Structure P
Amino acid sequence: MASKRRKSALEEERMTDANIERVIKLLDPKEENTKPITKKDACQILGMAYNTTRLGQVIEDYKAKKQRVAEKRAQLRGKPATEGDLQYVIAQYLNGESIDKISSSLYRSAQFVKRILEENSVPIRSNSYDYFKPQLIPEGAVRDRFSVGEIVYSTRYDSKARIDAEQNTEKHGWVYRIWLLSERWQQFAYQPVYELASLEHLKALGIKV
């Protein structure tokens, strides 16, 4: 059996769904008086060597995948979230996965995913991270105090964190030394209780936090 051809680094970078969609439109433009691009130009956009047979296969594979996704989404449209959906969405999101990536994996809309997060009081990350503007904590995740060793969510760092120590201060109330658990940080930090969200309520859904 012939081995599957490996993509070059340039192909890995350029052969995205968005670029393939762009190539399809440029090869067969709908606007009048618009000249289609050549297949050589199409190959260059996708970062691949000039090969019309392979270009055609790439386009056909993309169209077939797009059709499968559309059919799967249609089958699931209007159906409520299953227990498995809830667990998958919340666990993946808390581990740093994006809403768009999760929705694609489930063949569901981004609104479907966001609704699960909101209904279960999961802290929502900001689209543009800003250390100085932490997101508000959902009411169902607000706590007055945490326990040493507890896993919480840091809204200032957009990361799960472990409580390592606590101190009761006059200005901020309970302040915690935390160890940030995301790959991005891996460091200690100090945060007041009102910047930390509880994840304990998610354990009832079977989610390991």
Structure Q
Amino acid sequence: MIYCVEDERNIRELIVYTLNTSGFEATGCEDATEFFAIDNLKDAQMFLLDVMLPGEDGFSMLKKIKSDADLKDIPVIMITAKDAEYDKVTGLNLGADDYIAKPFGMMEFIARVNAVLRRSGKSGQTEDLTYKDLTVKRAQHQVFAGDEQVELTLKEFNLLEYLLSNRGIVLTRDKLLEAVWGYDFDGETRTVDVHVRTLRQKLKSCGDYIETVRGVGYKIG
């Protein structure tokens, strides 16, 4: 379940409707009091918090979420009309996973929800990914090259998972940055090359499955 806390009824209903028609389960809350009265918050897939709320604001709610042992690992996206850099930095420093300023398009919104869920491992996708003798066990967060288990960092795991999920498709460095490091990630594309090189080394012979498409990016299969 994705919980959206937004005091403007029209916006809240549009967000919930868009999520529900995009394959998610979503429900809305008007304020912090209604949100924190929910019994099963710990089972949530994501929280969407408006900053400017009546009573307790989104930043205060975010602090409470991140200080709660049952809730701190649930991804949070801040949604607000305020787009000043200070507000964005404040939210991210408090532990938000992304920050979307109003007005925003619904296609972009869903893309960013999917990106955050993918990075946080909350996407709900649990089926194994296999290519030849390379296997990614999503539910167990394990990788096997042949019979040998390979220890990867979270970013390496997410990079390999995304490449295998898009088998046969050439993925640009910019697309990989967006999918694995974050929608608005400002790092250089060299970051992708460094992680691919390390990933190939750890996968040993299976590392050859990651093909370089010169001048474009990478693919598997």
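Here, each number is a calculation from the coordinates, and none is a lab measurement. Predicted model, so just to flag it, every value in this text is computed and none were measured. Cβ atoms are built from the backbone, for glycine too; each structure is taken alone.
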Q) Taking distance in nm of label points 7 Å out along Cα→Cβ at positions 23 and 79 from the coordinates of each of P, Q, which one would give 3.3? A) P
(Q) Between P, Q, which one scores greatest on mean count of other Cβ atoms within 10 Å over residues 87-94? (A) P
(Q) Given a value of -0.45, -0.72, -1.24 for log10 I(q)/I(0) by the Debye sum over Cα atoms at q = 0.08, 0.11, 0.19 Å⁻¹, calculated from one of P, Q, which structure does it belong to? (A) P
Q: Can you spot which of P, Q the value 2.9 was calculated from, given it is distance in nm of label points 7 Å out along Cα→Cβ at positions 7 and 39?
A: Q
